[in-house]
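Okay, got some structures for you below.
Each value in this text was obtained by applying a stated rule to the coordinates, not by laboratory testing. Remember, it's a predicted structure, so these values are computed and weren't measured experimentally. Cβ atoms are built from the backbone, for glycine too; each structure is taken alone.
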Structure I
Amino acid sequence: MLGLHFPVPRQVPCSRVGHIFRDFHPYSFPNNKDTHGINTARLAHVWMDDYKRFFFMHQPGLENNPIVGDLTHRKQLRQKLRCKSFKWYLDNVYPEKFVLDENVFGYGQVRTEFEMCLDDLQLAEDKVGPLGLYQCHPYLAMSQYFSISRKGELRKENFCAEVFNERDVQLTECHGHKREQYWVLHRNGTIFSPSTNKCLSSEGVDSGKGLRVHNCRNNVYQRWKFDHVNMTAVVV
């Protein structure tokens with residue numbers, strides 16, 4: 001994003017840097033302050049432009065909190081260095097990154113008429129597991145943040161809903177080839193699976209359990225509502 005160029009011999013391989021995040025902080029912060037959260041909020045404010053919305057979606061208490069501090073000099077430095085936008089970073093450095101609310105028909109919590117929501121049921125990032133149903137959280141938690149992309153993927157980040165055995169719906173890595181990962185959102189709220197000719201249904205599914213597809217009947221168990229949806233783009 002700084003726009004600098006360095007001559008690198010062709011035979012020198014490019015490096016990638018990885019960071020192993022722990023499940024916990026091995027040390028404490030002074031006065032029990034959320035130092036990690038505050039520093040991340042500062043980074044989001046200075047560098048992420050409009051995309052900072054995703055961080056503050058999970059940390060709303062830090063968005064306009066004076067505890068984050070004055071960032072005037074940090075922002076002036078970025079401007080002085082003529083750094084590129086975060087959008088440029090996504091387009092040129094990380095183009096494969098799926099952005100939850102861009103190029104989608106709908107996004108947000110996906111709820112039934114009984115105030116139950118699609119949920120990943122705390123699925124680990126490297127696992128395959130059921131697309132589940134859980135009581136809708138009063139806040140937008142990542143476990144309940146789903147999008148239906150313009151490619152017809154019902155997805156949570158890099159995981160897509162896929163029909164197995166023409167019945168069970170699992171969250172598995174998106175492959176981009178449609179087939180059992182292809183869904184159609186209808187205006188009546190049904191989420192249709194063309195590969196099985198069935199619809200996503202919550203009928204008979206308890207909270208914390210996996211969903212299935214059933215023969216389409218346009219009943220209350222098969223109607224879903226996204227927080228945000230482009231009604232002009234969905235199928236009638």
Structure II
Amino acid sequence: MSSNEATASRQHASTGPALPQLPEPMFAERVRTLAFLTSIATLSTLSRKHAGYPFGSLMPYALDSAGRPIFLISNMAMHTQNLKSDARASLFIGQIGADDDPLGSARATLVGPAEPVPAEDVPSAREQYLARHENSRYWVDFADFSFFRLQPIDIYYVGGFGKMGWVDAQEYEHAAPDPLAEAAPGILAHMNADHVGSMIRLARMHAQLAAIEATMTSVDRLGFTLRLKTSEGMKGARINFIREVA
């Protein structure tokens with residue numbers, strides 16, 4: 001975790017005895033993982049009708065090898081008309097399956113120009129998009145549809161309460177999705193259904209927190225995060241694995 005990320009993560013933290021700062025995936029990796037796991041987001045363009053106002057659209061997307069979002073959009077769509085007038089845009093990606101408190105879930109906003117995919121890149125963009133959105137095969141080759149690609153110039157990430165900050169676009173490009181990304185939902189479901197007692201004991205041993213209830217809220221290659229109900233209210237704890245998951 002960078003110094004900027006560590007500072008941002010502590011801004012909303014509760015006071016109390018300081019615990020060692022445990023290693024976590026960088027924000028760039030977290031955004032790549034979030035974008036990898038999601039396939040529908042909100043695209044904001046600049047309205048051609050109402051100058052200066054953002055125009056939001058529900059937008060299916062795929063990713064290329066650099067993590068750039070790819071869109072298949074109709075020339076008749078309002079967002080396409082907006083982009084042809086001004087390419088500046090942003091894509092808001094929210095965590096799938098967020099629990100009852102959406103403000104505690106991860107989300108990211110990718111900022112940058114969204115422009116037509118160059119002709120030489122269209123075949124790969126088509127393949128990547130169809131791999132994520134098989135049903136679009138029925139209209140992908142219609143004359144009024146074309147591929148656009150957003151080139152991130154900056155990214156803002158919020159990982160829940162107290163975890164937020166800007167992510168360098170090049171760091172995002174060079175990051176990779178977490179190796180546990182696709183397995184994580186099953187791991188969380190299993191741990192929260194069958195191993196609550198073990199998580200309570202781990203919280204006491206590793207975070208010095210006496211919990212009444214425990215819920216595993218995330219898991220990654222370096223460890224996992226617990227949400228704990230204690231006599232002093234809700235607390236969070238990070239517990240790392242002995243070895244990194246490759």
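Supply the structure label, taken from I, II, corresponding to distance in nm of label points 7 Å out along Cα→Cβ at positions 112 and 216 with the calculated value 2.0. The read-out comes from structure I.
When distance in nm of label points 7 Å out along Cα→Cβ at positions 64 and 152 is calculated for each of the structures I, II, which structure yields the highest value? Mind dumping the intermediate values first?
On the way: I: 4.3; II: 1.5.
Comparing I, II by distance in nm of label points 7 Å out along Cα→Cβ at positions 64 and 152, the maximum is at I.
Between structures I, II, the calculation of mean count of other Cβ atoms within 10 Å over residues 72-79 yields its largest number for II.
For which of the structures I, II does the calculation of helix-only ellipticity at 222 nm (-39500 (n - 2.57) for each DSSP H run of 4 or more, over all residues; to 500) return -4000? Derived from the structure labelled I. Each of structures I, II was scored by distance in nm of label points 7 Å out along Cα→Cβ at positions 120 and 192; the highest score is held by II.
A value of 146 was derived for volume of the Cα convex hull per residue in Å³; which structure in I, II was it taken from? The partial results should precede the final answer.
Details: I: 184; II: 146.
The read-out was computed on structure II.
Assuming 4.5 is distance in nm of label points 7 Å out along Cα→Cβ at positions 32 and 128 as calculated from a single structure, say which of I, II it is. Present the calculation step by step, with values, prior to reporting the outcome.
Numbers: I: 4.5; II: 1.3.
Comparing all candidates, it corresponds to I.
State the single structure among I, II that was used to calculate distance in nm of label points 7 Å out along Cα→Cβ at positions 96 and 184, giving 3.1. Answer by label: I.
Kindly point out which one of I, II the value 4.1 was derived from, the read-out being distance in nm of label points 7 Å out along Cα→Cβ at positions 88 and 136. It was calculated from structure I.
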